[in-house]
1. 12.1, 36 is what came out when Rg and Dmax of the Cα atoms in Å was calculated for one structure; which of 1, 2 is it?
2. Out of 1, 2, which has the highest value for relative contact order in percent (Cα under 8 Å, 6 or more apart)?
Structure 1
Amino acid sequence: MIRIEDIVRHIDGFVRPLDGSQQILESGYLQNVGISDEQIDLRAVCLRASNAHEVLLIKVAISKPFPGRVLEGKCSCVAGNSAKCKHLVAVLRYVMT
């Protein structure tokens, strides 16, 4: 299981993605999360909070054994190339549960 401490370390202690990810989880905007067995590849679809008709695609690779560290991540939002946006953090938090 991914721990909140692992997520905080991944986002370098930034609070905004942590707060925003909680809002995404509570709002139900995170629609689908799938986990692959070969490598821990998480893929998710999230509705954009500012425009619920726009879909964001999120990909996260985590090292094995689970829970490993985040190897790479990408979201189709503006901040998504940093792998530290609130949408990507919401996926990590979803896997925590």
Structure 2
Amino acid sequence: MNTTTNPFPAVPLPPDATFVPDQRFDNDGERLFWGTDREGVFTAGIQKADGCVRARWIKIDHHVDELSAAEARQYAARLIAAADELDRLAGTESP
């Protein structure tokens, strides 16, 4: 009987992860996760199989075009909130 052992055991998601497209780790021992979604501005990152987060970034979900001044300010506020979240999380993670 052939059995396959998962080389990457169950690893808790980062505390800010809200969605993981695939719970499994890839061949490099990494998986993608998405964080807080702020109406098209969201955080994302890569978690390694040892549980640490290798990288985080801000993703813009859709093309933004032809904004009014008020809409631009709202969009800017969402970007700033996402940047603040990444700064906060960077201070809580070990290298």
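1. 1
2. Greatest value across 1, 2: structure 1.
Quick note: the coordinates plus some simple rules give every number you see, no bench work behind them. What you are looking at is a predicted structure, and each value in this text was computed from that prediction instead of being measured.
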